[in-house]
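Student: Next up: some structures, all given as structure tokens.
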Structure 1
Amino acid sequence: MKKDILEKGAIIQRDKETYAVAPHIPGGITNPAQLRKIADVAEKYGAQALKLTSAQRIAIVGLDEEKLDEIWAELDEKPGAAIGMCVRSVKVCPGTTFCKRGQQDSVAVGLVMNEKYHGLDLAWKFKMGVSGCPNDCGEVCIKDLGLIGSPRGWNIQVGGNGGSKPRLSRRLIEDVPTNEEALAIVDKILQWFKAKNQRSRLGKYIEDVGFEAFQEEVLAAIKA
């Protein structure tokens, strides 16, 4: 039976014959040239559909396995990290770049996180988000790690996930005043998780050890 092909970012479809690939669109922000390229590739290779994903990408659905290398070559991209044990796309809201409600620059911060972490190999899958205000359109509430903007800076959330056993993220640190400080804390937490080699979602680890014990452990890592 055919399976997902991790190295080609290819997800087997319901028919157990064809695949979907999802070109990476950092922060969900694209341009007409990239959209035309995706549409041209989909048309040329007989895709069954183009599907907007919850990770702010456009999946090209219903592709032949033997054409996958050609497809990525024509897209002029490395296979997107849509599957596998790694950091997936960083979901980003419009923030102060576009949104009238934005309180922090989620686009700038989210694109830095995407550039640094997207596809980073880990022992388990890991999802991140950045929201520019408490409305949380980046869905940090169900991400392993993320930032939510407020008038006073960034609130750092941990331990959320969707799936068959959903968890809401919890506030770890409040009112981090600058982008640089927030990004440095995110990096410390992610490197701590990588070193932990934890084979579960972060929220499951927090659930197992207790939030207070986790908080003490990870805050010590941040200060180190």
Structure 2
Amino acid sequence: MYIILLGAPGAGKGTQAVMMAEKKKLVQVASGDLFRKALQQETELGKKAKVYMEKGQLVPNEITIQMVLERLTEPDCKDGAILDGFPRNLEQAKALDKVMGQKSRAIDKVVYIKVSEGELLKRLGGRWICRKCQAPYHEVDSPPKVAGKCDRCGGELYQRADDNVVTVKKRLEVYFKETSPLIDYYKRAGKLLEINGEGSAAEVNQRIAAALR
């Protein structure tokens, strides 16, 4: 089963992807993780992506698409995967469908975690991330056991410079502009499941499980 998780920054995609991957015994393929790994290993694609990332620019579609598609050809993805953070736009979605079609595979369902702008602003404003393992925390909804320290690896927690209200609003504007056509694309294909993303992570996970059943 191949599932895509869509949702704005702060919608809880990463958390839900981890929970779903454990439940369904599927691999979580997160584009952010792939970029970090490619940079660490200094692969050809990693070197290409680094040029854009160092300038604070978005990595071009062709590099992102190639990176994700290479990951999907690995043996542990042959029975399915949960795609988190990809595709981000229509071009990536069409490229994904084309390549999967060539391998007689297809995306089964697209889970869109819908959260109001007010809630997203609240969540992102209080968000902290581990420098080592990138685990997310929130000072209200999911604080760490020890202030400033990651529960998983003990790494230092930091707040991203772009997690302030003005920047967050701009990020959300860009996200919704890029993703609206994507939501329509999957809706027309009859694959979109729209899920209320407000409430606890466990509640949202139950809604997703019920919709996938």
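Where a number appears in this text, it was derived from the coordinates with a stated rule and is not lab data. Because the structure is a prediction, the values reported are computed rather than measured. Cβ atoms are built from the backbone, for glycine too; each structure is taken alone.
Student: Starting from the value -15500: which structure in 1, 2 was helix-only ellipticity at 222 nm (-39500 (n - 2.57) for each DSSP H run of 4 or more, over all residues; to 500) calculated from?
Tutor: 2
Student: Name the one structure among 1, 2 that mean count of other Cβ atoms within 10 Å over residues 106-113 of 18.9 was derived from.
Tutor: Derived from 2, not from the others.
Student: Can I ask one more? Matching task: 14.5 is the computed value of mean count of other Cβ atoms within 10 Å over residues 26-33. Pick the structure from 1, 2. Intermediate values should be presented prior to the final figure.
Tutor: Numbers: 1: 14.5; 2: 18.4.
It traces back to 1.
Student: With FRET efficiency 1/(1 + (r/R0)^6) of positions 154 and 178 (r between Cβ atoms, R0 = 25 Å, to 0.05) derived from the coordinates and found to be 0.10, which of 1, 2 does the value describe?
Tutor: 2
Student: Matching task: 24.6 is the computed value of mean count of other Cβ atoms within 10 Å over residues 138-145. Pick the structure from 1, 2.
Tutor: 1
Student: One of 1, 2 was used to compute log10 I(q)/I(0) by the Debye sum over Cα atoms at q = 0.12, 0.21 Å⁻¹, for residues 2-65 alone, and the answer was -0.28, -0.84. Which one was it?
Tutor: The structure behind it is 1.
Student: Still on this structure, I have one more. Between structures 1, 2, where is relative contact order in percent (Cα under 8 Å, 6 or more apart) highest?
Tutor: Structure 2 comes out on top.
Student: Additional query: Kindly point out which one of 1, 2 the value 1.44 was derived from, the read-out being Cα Rg over 2.2 N^0.38 Å, for residues 58-121 alone.
Tutor: Structure 1 accounts for this read-out.
Student: Right, something else. For which of the structures 1, 2 does the calculation of Cα Rg over 2.2 N^0.38 Å return 1.00?
Tutor: For Cα Rg over 2.2 N^0.38 Å, the value 1.00 is produced by structure 2.
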